[in-house]
Structure formats: C-alpha cells, structure tokens
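None of the figures in this text is laboratory data; all of them are computed from the coordinates on show. Keep in mind that this is a model prediction, so the values were computed, not measured. Cβ atoms are built from the backbone, for glycine too; each structure is taken alone.
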Structure I
Amino acid sequence: MNDLNDKILCILASMTADNENLVVAKKEIIDMTDGALGADELDKRIEALEVNDMIVVRYTDGENYCIALRPKGRINAEKIKKAEVAAAIAEEEALKVPENVETRAPVVPTEEEEQTEVAVSKFSWAKLALVCAGSSFFGGILAAIVAFLIGKLA
C-alpha cells in the first residue's frame, strides 16, 4: 500500500474502537489528510483498503461512509503508528549532540597541503580485457612452440 492509504487507515483506526461501526463524513476524512485528495480519490482508496481486507464498508452514500475495521486493518494501523513513533524518536536522537562530545574548530590546511595531489588510479575494464587477451595470445603461441619442439624431439 502507499502512504495515503496507510494514513487513511490510521485515521479510521483512531476514530473507532474494536468491533464498532464508524459513520464518518467524506469531508472529515479529506480534511484530516490535509486536502491531499478529492472525494473520487478517497472513494478509490477506501475501495483499495476494502479489497485488501483492511476495512469493511457497510454502506456509503454521496457524503458519508459506514465502515468497520477488520482485525488485519487494526493490526496494520498499530504497526504504522509504532513505526511513526520509532521514526520520530530516531530523528530526535539523531539531532541530539551527546554531552561527552567535544566540539573543535575545523583544521585549515596549509598551502603546501593544498598543493599536494593524491594520485588515484581508476580501474579500467578495457585495460584488463586487453591484458587478458594479449597474455592468452602469447601463452597460446608459447604452448604451440613447446608442443612443436616436443613433437620434433620425440
């Protein structure tokens, strides 16, 4: 599924308890998704959630849905919420600077250090192919000469 389907599933899960039917207006769901989709797009996404056995649509009219969350949908919504919380905690931890880390000013290289260049050799498949082809050619000639000499001496 994609992010908007997951978001819609989480919205529906937060609005209902276990084994309850939820009557909700389409406009309310659209508002909770920050207007990221229209009514037709919402209908398609609700249908996709129903096809994937996440929800059951009891009835729908032009303005409202009556929806029941399936166990698979509730479990999936809980997993999504846990993943969002874990991502938020990880992001917050990444922004923290540990107390035992000492900050220092950057080291500015001298003119001599700036002028020295490091030679970096690039690997070339073409050169490797030429070396392999040449060595096999000369190896074959050498083997032919040895075979010829053995044939003449024997």
Structure II
Amino acid sequence: MSNIGLMLTALSTVSGMATSISSGYVAQAEAGFNRTIAETEGKAIDIQKEIEFGQYQRFKGRTLATSVANVGASGIELSGSPLAAMITAQTQISLDQAIGQYNLAMAKGATEATAESFKRKGKAAVRYGYTSAFSELLQGAEKAYKYWR
C-alpha cells in the first residue's frame, strides 16, 4: 500500500473515532436535557401536591363549618347522628385527600425514575461513543496491517 493509502486509512480511522466520540456526547447532552425536563415535572408535581393539600384543607373546613351551622340552625345538639354524619364526611374527605396525595407521590416517583434513566442513558452514550471509537481504531489498524503485508 502506498503512503497515501496508509494516510487515507489513518484519516478515515481518526475521523470515525471522532464521530463516534462526538455522537456519544451529543446523545449525553440530549439525555441531560430530557432529564432536566423530567426533574422539572417532578418539581411541578410537588407544587401540585401542596396546592391540592391546601384545597382539601379548605374544603374540609368549609364542609365542617356548613355542617355545624346547619345542625345549629335546626336546633339539634351536636351529638349522636349529626356528629357521626359530620365525622363520616370529614373522614371521607381526608381519605380522598390521602388518595390524591398518594397518586401525586407515585407520579413524582415515576418522573424521578425517568430522570435517573436519562442520566444513565447519557453516561452509557458516552461510554458507547468511546467503545465505538476504539473499535474504529482497531478496524483502521487491521486495514493498515493488511495493506502493509
């Protein structure tokens, strides 16, 4: 093989290596962007949890106040069945609130897992880029060896 052929093989090898490595870093950057989006979604879920918690607290307060006012206006004492009905209503609202908070916690866990997945994908992309570059180097060395024989 001529020196020009050997140089072309070397340039092709180096070019392939550079492309592999840069592709890994590009994929890592994209994964980092997607991770940031997932983390932002997780923060939004935290805000949603706080808002929903406050909404339920206000709803429980309004329901209790309305119940007490209705019972008082009717002249019935706040004991026995009226009290049991109010406690049942408050309990049900608290259960609904807990279910909502649980569902939001699960959604946040899913977005955190997604963010972590993107982080791992980014690291893997860089490793794959370097592995591909090393493979390009070995293939270039093999071609050069064949031409030198």
Item to check | For relative contact order in percent (Cα under 8 Å, 6 or more apart) computed as 20, the structure of I, II it came from | outcome: I
Item to check | At a computed -19500 (helix-only ellipticity at 222 nm (-39500 (n - 2.57) for each DSSP H run of 4 or more, over all residues; to 500)), which of I, II | outcome: I
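Work out which structure the value 1.00 belongs to, where FRET efficiency 1/(1 + (r/R0)^6) of positions 34 and 122 (r between Cβ atoms, R0 = 25 Å, to 0.05) was derived from one of I, II.
The correct label is II.
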Checklist outcome for this item: Across I, II, distance in nm of label points 7 Å out along Cα→Cβ at positions 26 and 138 reaches its greatest value in structure I
Checklist entry - Out of I, II, which structure matches -0.62, -0.86, -1.04 when log10 I(q)/I(0) by the Debye sum over Cα atoms at q = 0.10, 0.15, 0.19 Å⁻¹ is calculated? => result II
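Ranked on distance in nm of label points 7 Å out along Cα→Cβ at positions 58 and 106, which label among I, II comes first with the largest value?
Biggest value here belongs to I.
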